[in-house]
Structure 1
Amino acid sequence: MKVCIPIDKAGRVVLPKAVRERLHLVAGDMLELELGGQQVSLRARRSAPARIIREGKRAVWDAPGEFATLEEIERSVARGRGERDVRASGL
């Protein structure tokens, strides 16, 4: 995806909604900026841990652009089960 975005008087830019949605960025997420010559790179830094979410009947690793280790997936599944159990028990 390639887009041109303006810089306002205060030096701010607004990421297009399509970009924010594709990367699952929300208010409060951090972006790492890297300057190299005449290029500026932005990389999403998660404010919340990656997780497994449900999309229809599929389970999806919710950390775009990042790979998960088996241990991270197992921890995420266990965390999800724990949250589900707490909700089911009414605590």
Structure 2
Amino acid sequence: MNVQRWRIRVFGRVQGVFFRKYAQMTANSLGLVGFVRNEIDGSVFAEVQGSEENLERFVQWAHRGSPAARVERVEVEKALPLGTEPSFLIRE
């Protein structure tokens, strides 16, 4: 498997709507590792690692977000993969 790591920033109404929890559930269902956190500017930032196919699925989900979210924009940037991570975490 060709492992990649993507940095994803999601803008819109994405805080206070369980976006991070749904991101974690989606990442876990796709076998992805990394983390997600809220940013001071109101966006949500995630670093996600796994296969390109599953990363693309995660980004497709991010365009919709959690049921109460209103996603306005998603930015994706490729990064260097990190060593083994045990899971996908929600960070404060």
Structure 3
Amino acid sequence: MRNYSKIKHAVALRYQQEKDRAPVVTAKGQGRVAEKIITLAKENGIPVEENTLLVHELFKLDLNQEIPSEIYEAVAILLASIQELDLKIRDNY
């Protein structure tokens, strides 16, 4: 079994209520690719969340694949916290 704790992983999700039935994997990578995904997200104001267990579940998925129902709750919690943060940031401007 690989030791994931030593290799950085990143997964990008998209969720558009009017288009997607569930969040979709739009990018994923490990090592330098993961670092690039994270850097690009930060440079573009996209929230980045560190959750090792969730990212490794998401990493098993293919690009453009919807997340499975088994992890809806975990992703919903993540998306809700991001939305709450977005609202707080907007209120401060």
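Numbers at a glance
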read-out	value
Among 1, 2, 3, structure where relative contact order in percent (Cα under 8 Å, 6 or more apart) as derived comes to 15	1
Label whose coordinates, when percent of Cα pairs over 23 Å apart is calculated, return 13 (choices 1, 2, 3)	2
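Computed from the coordinates by the stated procedures, all read-outs in this text should not be read as laboratory data. Nothing here was measured: the structure is a model prediction, and the numbers come from that model.
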